[in-house]
Structure I
Amino acid sequence: MLKAKADQKKRGRFYAASERVWDRVSTFYSRTLQWVLKRQRATLVVAVATLAATILLYVIVPKGFFPVQDTGVIQGISEADESVSFSAMAVRQQALARVILKDPAVESLSSFIGVDGINTTLNSGRILINLKPLEERKISASEVMRRLQPELAKVDGITLYMQPIQDLTVEDRVSQTQYQYTLEDANADELNQWTTKLMARLQTLPELRDVATDQQTHGLQARLVIDRVTASRLGITPQAIDNALYDAFGQRQISTMFTQLNQYHVILETLPDFQRNPSKLNNIYVLSTSGTAVPLGAFTHFESGTAPLSINHQGQFPAVTISFNLAPGVALGEATKAIEREQKALDMPLSVQASFQGTAQAFIASLANEPLLILAAIVTVYLILGVLYESYIHPITILSTLPSAGAGAILALLISGTELGVVALIGIILLIGIVQKNAIMMIDFALDLERKEKKPPQEAIYQACLLRLRPILMTTFAAMFGGLPLALGNGVGSELRKPLGIAIVGGLIVSQVLTLYTTPVIYLYFGRLAARFSPSRAASVPEAALAPQTP
């Protein structure tokens with residue numbers, strides 16, 4: 001007794017105050033639970049309505065894939081006119097760089113032009129923009145992009161398409177903007193025709209921004225047409241013409257100079273003045289078989305026209321990729337539906353095949369598999385609980401807590417303006433395990449009271465709810481406080497973690513409020529249902545226990 005009194009003195013004022021608060025919470029819950037148990041049919045209606053609301057919210061919630069992160073780096077793909085020269089492209093690329101560096105959120109950049117493994121044509125370039133730390137610039141990378149676009153549009157002769165660099169990506173190709181939609185056709189002319197029509201329609205959609213394409217069919221072309229009769233009369237062979245042109249423009253290596261430290265390749269080419277205008281080709285001379293030099297213009301003429309700079313393929317067929325960004329506040333699911341709607345409205349021939357690529361393709365696949373993934377998780381949990389309780393009924397009672405968690409998670413995503421993507425779905429699957437412990441704590445204790453102390457079901461579940469309220473609230477608040485930093489964080493890359501925290505916190509709040517009242521009612525309902533269809537169980541349960549009771 002002396003030790004107990006000493007412990008009470010050590011507990012202090014905070015313990016006493018917290019116990020007074022807990023007594024009030026417990027008394028309130030006891031009183032409201034009695035009120036609910038007297039209205040079991042209405043409570044069952046609420047449980048069914050919660051299930052219906054969960055399905056409805058799942059249908060209407062905006063769906064996405066991975067949230068767009070702010071990693072502090074923006075990738076820009078520049079594109080100039082298809083007839084631009086290397087020197088002109090360099091001047092325009094430098095003009096873009098000067099505009100970008102004027103923005104107060106930009107720290108540095110790297111610029112690349114010329115044909116390489118990524119830039120497949122001379123009229124395209126890349127710019128990697130490094131932003132200042134988030135605490136200095138105060139705005140996200142997407143907002144920096146939107147602020148830069150009006151100024152970059154003032155640069156003549158070149159367009160810059162931007163997208164933020166992501167930590168998680170499934171892209172397998174480089175495109176001007178973030179998402180891709182590809183058309184392919186065995187007939188290249190037909191493909192170009194329908195791509196132009198679809199581009200015109202997509203550029204008018206309010207869900208899309210920065211619609212671009214890798215279709216480049218208007219490059220300048222000069223064809224050298226040989227008058228073979230005249231060339232033969234002058235003693236000029238096709239091989240001689242080929243050698244002369246390759247010597248002038250092919251950068252033929254003719255020698256190597258060796259020094260003590262290095263070696264240098266000697267390249268044969270014409271003066272730069274001969275490379276600027278096709279008419280200068282008339283001043284190129286070809287040796288005939290007799291050894292005389294004959295001007296190229298004596299037996300050739302030029303034909304100007306257009307030709308594609310590159311022809312991309314997907315598989316074995318020519319393909320054109322249309323890329324796009326999302327408008328602010330638009331989910332990827334809304335954009336894909338809008339694109340498919342416009343594609344169907346065009347009534348393209350069957351030879352033109354259209355499909356999403358990269359992230360958009362992965363999103364379409366995940367969207368089809370999400371319901372199956374959730375169903376598989378529920379079935380797995382049901383089987384485990386069925387083995388644990390040796391019952392077909394009690395696992396359903398425990399699983400009845402899931403609709404409220406799903407409704408809360410999706411409702412929190414809607415209120416916060418967050419898409420239902422892969423990360424949010426992970427949060428919902430985590431909720432399946434977290435939320436079920438409420439019902440497990442109640443049902444375990446209630447079954448123990450029924451079997452060992454022979455108490456009626458309603459009295460057993462009532463006492464179980466009151467006795468297990470404290471651990472239920474403790475575990476719920478522990479999980480909720482663990483999710484709050486994820487939901488409220490604003491650091492670099494926090495966009496990837498926020499949906500997880502929002503789904504967990506929202507699901508726990510709603511499920512905690514509902515399951516404390518719906519789970520006892522559902523337990524009693526399924527108990528009466530099992531007793532009705534199981535004669536042996538009905539005989540072992542007192543008749544008074546089958547009817548609703550008042551604690």
Structure II
Amino acid sequence: MITSHKGRFYFPVGEYPNPPPYARLNNSSTEWYLPVTPETIQWVIGRPMNKSAARDVEEMKALLRKRDACIASLNTEVGVDFIGYNPSPYWHQADAISRMLGTEYAALCADCGLGKTYIILNLLQEMKRRGELIAAFILCPSSLVEEVWVESTHEMTDLSIFNFRQQKSVKISKGKYKLQYVQPEQPYDIYVVNYEQIANRVEDFLRVDYNVFVCDESTRIKNREAVKNNAAIVMRDKAKYCWLMSGSMAPNGPEDYWNQFNIMDGGASLGREHWLFMEMTHTARHPYDKEKKKHNEAITFWDPRPEGVQYVKERTRPLMLVYKIRDCVDLPEMKFITMKTELSPKQRKAYNELKEELCTVVDGEYVVAKNAISVLPKFSQITGGFVKNDQDEIMTFPENPKMDLLLEVIESIDKDEKFIIWAWFQHEVEAIYEALQKHGKKNNYTVQMLYGGMQNKVSSRIKEFRGGSRGLVANQAVIAHGHSFTFCHYMIFYSNPFDWELRFQAEHRLPRIGQKDAMFVYDLVCKDTVDVKLLNVLHNKEAMHNFLTAPRI
């Protein structure tokens with residue numbers, strides 16, 4: 001007889017001569033077990049089972065019925081009177097609101113600049129008008145809490161919003177004070193907080209009543225092992241409605257979908273067990289150890305199989321509302337230009353030594369990469385004009401051809417045009433800023449700088465950039481979300497992150513609603529280096545994203 005315990009079916013070895021695919025033996029090799037998934041219940045149904053297993057089957061059937069209902073709802077437009085909306089919606093915004101209204105869960109996958117925040121806020125306002133909203137709890141990156149969600153709520157709607165990041169000074173003894181988080185003293189329509197706080201404050205958040213749970217930039221919960229993952233699951237379970245928001249749900253491949261959809265639909269689309277999902281959709285690969293002359297079984301890389309990618313698309317695409325900016329808004333052309341240069345002789349020598357020996361010497365200091373993975377950032381550092389030694393000290397090269405190429409590109413841009421320069425390493429941001437300060441004095445312009453640790457200066461620096469400053473030098477992770485630079489038409493990638501989502505987000509600061517002029521994106525790369533390979537990897541990840549979000553045929 002089939003039994004169940006903690007989300008798995010069990011049956012004795014020998015009871016069924018041909019166990020189903022992906023069945024595994026328990027530690028004592030006396031029982032087979034299977035996770036409770038949409039696929040496995042089809043094998044279980046019709047066979048003898050106890051009450052617990054029967055309950056699990058019925059629970060999964062209920063999840064699948066709800067999934068079917070959500071898909072049907074997304075394919076049905078609800079009549080909405082958009083008179084009085086501020087501002088009036090674009091066609092894709094009206095389409096999303098009319099389809100998501102009444103849909104218990106869905107993923108809103110709209111390109112950057114298409115107004116995902118506008119869609120969700122007006123959807124909530126419409127729900128309140130219809131008496132369907134208790135409150136919404138919104139998780140988002142810290143940079144979006146106040147400048148996007150709080151400000152947009154006040155500007156676009158009549159909804160009330162409470163910022164759980166607010167703090168006040170509390171006296172603890174004579175002359176001593178401490179900061180304490182402010183708790184809501186009355187009900188609000190919207191509660192908002194950043195992802196980093198949910199793990200430690202989930203009990204505070206669960207005290208408020210809400211029936212809508214929203215994850216903005218939902219790739220922040222793609223990692224199933226992150227501390228905040230369990231808190232997000234608990235918070236989602238309290239809400240009837242759950243909506244994911246993202247322009248790029250799978251920046252690194254189809255595996256990124258699993259945890260986001262598991263939180264949203266409880267495993268109805270991609271199953272509840274990660275290991276089974278990976279075995280069904282990926283192929284395990286172990287790196288070859290040249291010294292030991294064998295594969296290292298302790299390290300596993302998972303390569304998506306073509307049929308696995310297709311499976312993920314078939315299971316997830318029906319629950320996604322996808323809007324591409326070129327399909328929704330008439331935008332001018334965006335041109336991509338790759339500019340190449342050579343490494344200096346000293347850079348090439350260090351690069352080749354590091355490649356062959358995982359060790360090189362720069363200015364008399366040893367630079368060692370402990371393994372093949374840790375060497376990749378050092379390759380990127382060398383192409384950017386510096387490298388860190390074992391003491392984390394920065395060694396710079398006397399010649400930096402990429403910096404010279406950057407200045408050439410800037411000189412080729414009309415002096416009345418503004419530009420953004422993206423660089424991945426803090427030292428690169430600082431070095432570029434220093435070089436442009438000198439260049440700007442000769443050419444009568446100023447630039448602003450932003451990198452990690454400068455979050456309290458983001459608003460003021462961007463204000464200066466919008467005003468009198470001609471250029472902005474920034475790290476992709478600092479302002480890649482929620483900011484629009486439609487007044488700028490030139491973007492230069494001095495170096496790239498290894499994360500395609502950050503590249504995607506940074507790139508889409510320009511092509512947004514309101515952009516009127518042609519845009520130019522420059523990639524600066526050093527020939528025969530990791531720069532070229534990294535750019536190809538990012539392009540391949542973009543192709544994977546486009547496939548997964550393309551309409552089903």
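What follows draws every value from the coordinates through simple rules; no lab data is involved. Predicted model only: the values in this text are computed from it and were never measured. Cβ atoms are built from the backbone, for glycine too; each structure is taken alone.
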Task: Value 74, 27, 19, calculated as semi-axes √(5λ) of the Cα gyration tensor in Å, assigned to which of I, II - done: I
Open item on the list: On distance in nm of label points 7 Å out along Cα→Cβ at positions 103 and 527, which of the structures labelled I, II is highest?
Closed with: I
Task: Computed 1, 5, 9, 11, 13, 12, 11, 10, 9, 7, 5, 3, 2, 1, 1, 0, 0, 0 for P(r) over Cα pairs in 5 Å bins from 0, in percent, for residues 55-294 alone - originating structure among I, II - done: I
Open item on the list: If distance in nm of label points 7 Å out along Cα→Cβ at positions 95 and 383 is calculated from each of I, II, which structure is the one that comes out at 3.7?
Closed with: II
Open item on the list: Comparing relative contact order in percent (Cα under 8 Å, 6 or more apart) across I, II, which structure shows the greatest value?
Closed with: I
TODO: Tell me which of I, II gives -11500 when you compute helix-only ellipticity at 222 nm (-39500 (n - 2.57) for each DSSP H run of 4 or more, over all residues; to 500).
DONE: II
TODO: Out of I, II, choose the structure whose coordinates give semi-axes √(5λ) of the Cα gyration tensor in Å, for residues 183-310 alone equal to 36, 16, 12 when calculated.
DONE: II
